[in-house]
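Pasting the structures here.
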Structure P
Amino acid sequence: MILSFDELDKHIAGWMEKYGLFFLRISLGLVFIWFGALKAVGFSPATELVQRTVYWFPPESFVVILGLWEIAIGVGLIFRPLIRGAIFLLFLQMPGTMLPLILVPEVCFTKFPLGLTLEGQYIVKNLVLISAAIVIGGTVRHRKRMGKLE
């Protein structure tokens, strides 16, 4: 049987609606775990940027703590009962991720305000992570029951 475009579109959109939030939550969690693990073990390309931005803390220990914090966010996003805590940690962390735009703009911009360096792009992409967290946070009161959300 050949589906019409409208039927195929409904099928694909229905699949995306059914699984999209799950994939968003898992992928966001994995990104936080991955980036956090890189910081915790000393392999993150963001280490120097973090050290230049948060110069009032001992850099070696702060980067490790930040990495563990990010891992906690990621784990919390993956395990549904922990989402509220993960989003709380994420929203405490995100203002700090924007600090380099203010404290070390020469690292973030080729030409202020629109010309972003690779580091600047790395920071600005956090707006997408924040938006994804808001979408995921909007589901914390949902409960799956017989295939329906309540």
Structure Q
Amino acid sequence: MSELDIAEVSRRSGVPASTLRFYEEKRLIASIGRRGLRRQFDVGVLERLALIALGRAAGFTLEQIAPMFAPDGRPRIDRRMLAAKAEELQRKIRKLSAVRDGLLHAAACPARSHMECPTFRRLLRAASSGAVGDKRKQGAPSARA
């Protein structure tokens, strides 16, 4: 079977039909015709949808994903853009790991008050300086306790 109707594409991919129509409107996917009122897609759309889902999971916008496909629909992925996104994710992981470690420490800290704990106070200073959770200060030091 080389053609799938929109309901089958939705079922196989897990992408709602409304999203498939939206992706088609944004030219991320293309139907190959209609059978009655139902859009028909080439079976290759499933791989394209998987690549879109992977891009979305990595944090790319649809506008960033669109040029990742050549006019013929084949992937055309900029490796430098992937490397930059991987580094961005690594920075986020470091920040979230520092926050996690600080919270775990605070949860088990023997100090009478969290405010008496030097580790917790370092976490607070890092948060107030924007080093934790502020996208504008991506180069800020981590709050590792």
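FYI, it's all coordinate maths here, none of it is from the lab. Given the structure is predicted, the values throughout are model-derived calculations rather than measurements. Cβ atoms are built from the backbone, for glycine too; each structure is taken alone.
Structures compared: P, Q; top value of mean count of other Cβ atoms within 10 Å over residues 27-34, i.e. the largest, recorded for P.
Once mean count of other Cβ atoms within 10 Å over residues 11-18 is computed for every structure in P, Q, the highest value turns out to be that of Q. Looking across P, Q, the calculation of helix-only ellipticity at 222 nm (-39500 (n - 2.57) for each DSSP H run of 4 or more, over all residues; to 500) that yields -23500 traces back to P.
When Kirkwood radius over Cα pairs in Å, for residues 35-114 alone is calculated for each of the structures P, Q, which structure yields the highest value? Mind showing how you got there, number by number?
Details: P: 13.5; Q: 16.2.
Of structures P, Q, the maximum of Kirkwood radius over Cα pairs in Å, for residues 35-114 alone occurs in Q.
Taking distance in nm of label points 7 Å out along Cα→Cβ at positions 3 and 75 as the criterion, which structure among P, Q has the greatest value?
Working: P: 4.0; Q: 2.8.
Evaluating distance in nm of label points 7 Å out along Cα→Cβ at positions 3 and 75 on every structure, the highest lands on P.
Assuming -0.66, -1.09 is log10 I(q)/I(0) by the Debye sum over Cα atoms at q = 0.12, 0.20 Å⁻¹ as calculated from a single structure, say which of P, Q it is. Present the calculation step by step, with values, prior to reporting the outcome.
Numbers: P: -0.61, -1.20; Q: -0.66, -1.09.
Going label by label, the one that fits is Q.
Upon calculation of Cα Rg over 2.2 N^0.38 Å, for residues 19-66 alone from the atomic coordinates, which of the structures P, Q produces 1.39? For Cα Rg over 2.2 N^0.38 Å, for residues 19-66 alone, the value 1.39 is produced by structure P.
When relative contact order in percent (Cα under 8 Å, 6 or more apart) is calculated for each of structures P, Q, structure P gives the greatest result.
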